[in-house]
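Coordinate-derived values only; no laboratory data. What you are looking at is a predicted structure, and each value in this text was computed from that prediction instead of being measured. Cβ atoms are built from the backbone, for glycine too; each structure is taken alone.
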Structure I
Amino acid sequence: MDFSFAEDQNSIRDLVRQVLADIVTHDSLKALDKEGTWFHERAWRQLAESEMLGLAIPEEYGGAGMGLTELCILLQQVGRTVAPIPAIETLVSAALPLAEFGTAQQKDRFLANIAQGRTILTPALVDSGSRNPLNPSAVAKAEGDDWRVSGRFSNVAYADLAERILVPARTESGSAVVLLVDPKAEGVSLREQRGTNGQPLSQLELVDAPVAAGDVLGGVDNGEQVLRYLVDRTILGICAVEYGIAEQALFMTASYSGERKQFGVPIATFQGVTQRVGDAYIDVQVMRSSMWQACWRLDQGLDADKELAVAKFFASEAGARVVAAAQHIHGGMGFDRDYPLYRYFMTSKHLEFTLGGTHESLARLGDLISE
């Protein structure tokens, strides 16, 4: 069986790699740090101009009409450059469920603007009252055809730039709904938080925040399906970015160990270093195969619960081992902020625990196996 990418998929990978490598440099990221900014707007704009933001958006809304595989190719390259752009939040968590479940009006309103880089959407999936993103504690109360939603969420990325925040909630009857909440609406407040990697995040507080009937994604009857679709693909997106991070950290470590000398010889010739890099290589390959297996099943419309749990486990467990090995082999250089490796370590650690770390993924897999 041939597992290699098609020609157009290789072209996407090469184009995204070139765009991000040219723009998301260590110097450009240091400049953003100095400005106190996180969003790399120039990279986002260039991806839009290269027609890469619309890879999985239907053609009638200005996209390329491709699938999840092509989107994960983009996300892998985002990980390789640790690009501070809302690729997971907007392209995966928002655009995919909008394209699948959105009304014609919702699609017209958001999808073309996402493809053109004009609109940012983001999800709120870390519910302060529930550790399970599929079981939100936020409450949505009907008010005629409209809704009022109350709840609290943490770690919401790009909330200050988002036109809408996708908020899961429970109705009074117990069913789930996914609401498109205006972050500037009455009853919505944002408080500053900070991620492990230094990323600005927000605590979202909703107190009877109004949501129009037209801002219910997929309708009231399909809420559970919409939420499952959103969470599954968000987890996959995290795995794809984590794979890219680990892959690049391994490449940097192999290059460094071939150049750094002790006792007059490269440290790559030392058995301990060789074994550590070899183990890291195996971990990266496991991350790669488990991520693409889950991606393929989701892209084919197949059940992928077990595959996603496996992929997230290895993204968390193996990803942590790879960046730890990279730091160890680099020594003090790995923690020097004039050297880029620390960004990979910190971003990997941030993603490791997002929507469930090693233990949560294993527990989820155990539950699935025992069913």
Structure II
Amino acid sequence: MSNELIESKFPTLGLSIFTEMSGLAIATNAINLSQGFPEFETPPFLKNAVNEAINSNKNQYSPSPGSPELLAEIGKLIERHYQLTVSPSDMITVTSGATEALFVAIQALVRPGDEVIIFDPAYDSYQPAVELAGGKCIHIPLQAPTYQIDWQQVESHITDNTRAIITNSPHNPTGTLLAESDLLELQRIVLANELFLISDEVYEFITFDGLLHQSALKFPELFKRSMVVSSFGKTFHCTGWKMGYCVAPEALTLEFRKIHQYVTFCSSTPFQAGITQMLATDHEHIGELSPFYQRKRDVLANALEQSKFKVLPCQGTYFLLLDYSDVSDLEDREFCHWLTKVHGVAAIPLSPFYEQDPKSKVIRLCFAKNEDTLLEAANILSSL
């Protein structure tokens, strides 16, 4: 079909930076520290539980919101970690990845002409989903190296058209966390202006140095106006399964499910069965995630101490930011291409996460890799 026969909804939108850099890493056989997927295996118990579910003929559609057994286990998980009791059947929806949950939440809340506040650098799926709903993103840039939110600036951007705020903590790509004081300010602003919150919490169990994740689920008044998105892929090292969920008050969940049923209807039944068994049986895995990833963060950061890169603070996620201003004058995208093609290490530039390029010389590395991989990459980077 000729391109002249259809008017694109996104005429300037091309491949995502993740697709671009991972493709380049494959083409050049580079060490891929760009796209955020673990190099190591999904827990054997979970893989065996999924295989058992397949062999037990649990291969047909599940109920659209998710299997009752999995919804119940998610409810227990929320109660254990956030001391919040929710109705699994009325307030939790299993989705085909967190990206679907984010898309559906945005479609459920945003109407034509609405404004949605997001914080740059922002995950790249937010804006296309808002625009497909007829809304407009209002970008508030965070300033390196702390990447904290200026709540006075947020208030100054609220108008009669403001409908929602999207937050992400632990934050991709910066690795920062929102503190309890941030959530209290967010709650005050949301309630005072009758806004909604979409809280992207996919790295909720990966925090470092004794810091705690402050979920919107821990703030009852804020949660009344929130949709909270989580990811099994990040928690159980199975990003390719595309399994996530959304937790919201009953009225918001009802609107969420109206759209969810026409996006994927339901998610993989055997994967749901396996994750149910994992949640019911293994309560240690989630508690071990923070020290597991902190060791990897420290291996990479320590190996780069003598390099010309400046390692920026990392409080959570499995991403580390590096300032390369003492290494090169290239702009970040060009630098990442050079780094991949010439030196064999693939990273992600930060500028695609912004509405307006901040011209900062900062790149993102994923450290969800085996130690040998991290040390090999660090050795190359330290030679620059």
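Among the shown structures I, II, from which was the value 2.0 of distance in nm of label points 7 Å out along Cα→Cβ at positions 11 and 355 calculated?
Source structure: II.
Determine which structure produced the value 1.8 for distance in nm of label points 7 Å out along Cα→Cβ at positions 331 and 347, calculated from the coordinates; the candidates are I, II.
It must be structure II, since only it matches.
Taking relative contact order in percent (Cα under 8 Å, 6 or more apart) for each of I, II, which is largest?
For this comparison of relative contact order in percent (Cα under 8 Å, 6 or more apart), the top structure is II.
Using mean count of other Cβ atoms within 10 Å over residues 83-90 for the comparison, can you identify which of I, II gives the largest number?
I
Thinking of I, II, which structure, once Cα extents along the principal axes in Å, for residues 131-298 alone is computed, gives back 47, 43, 28?
Only one of I, II returns 47, 43, 28 for Cα extents along the principal axes in Å, for residues 131-298 alone, namely II.
A value of -12000 was derived for helix-only ellipticity at 222 nm (-39500 (n - 2.57) for each DSSP H run of 4 or more, over all residues; to 500); which structure in I, II was it taken from?
II
Of structures I, II, which gives 4.3 when distance in nm of label points 7 Å out along Cα→Cβ at positions 107 and 283 is computed from the coordinates?
Computed on structure I.
Once mean count of other Cβ atoms within 10 Å over residues 235-242 is calculated for every structure in I, II, which label goes with the largest value?
I
Looking at structures I, II, which one was volume of the Cα convex hull per residue in Å³ calculated from, given that it came out as 154?
Source structure for this number: II.
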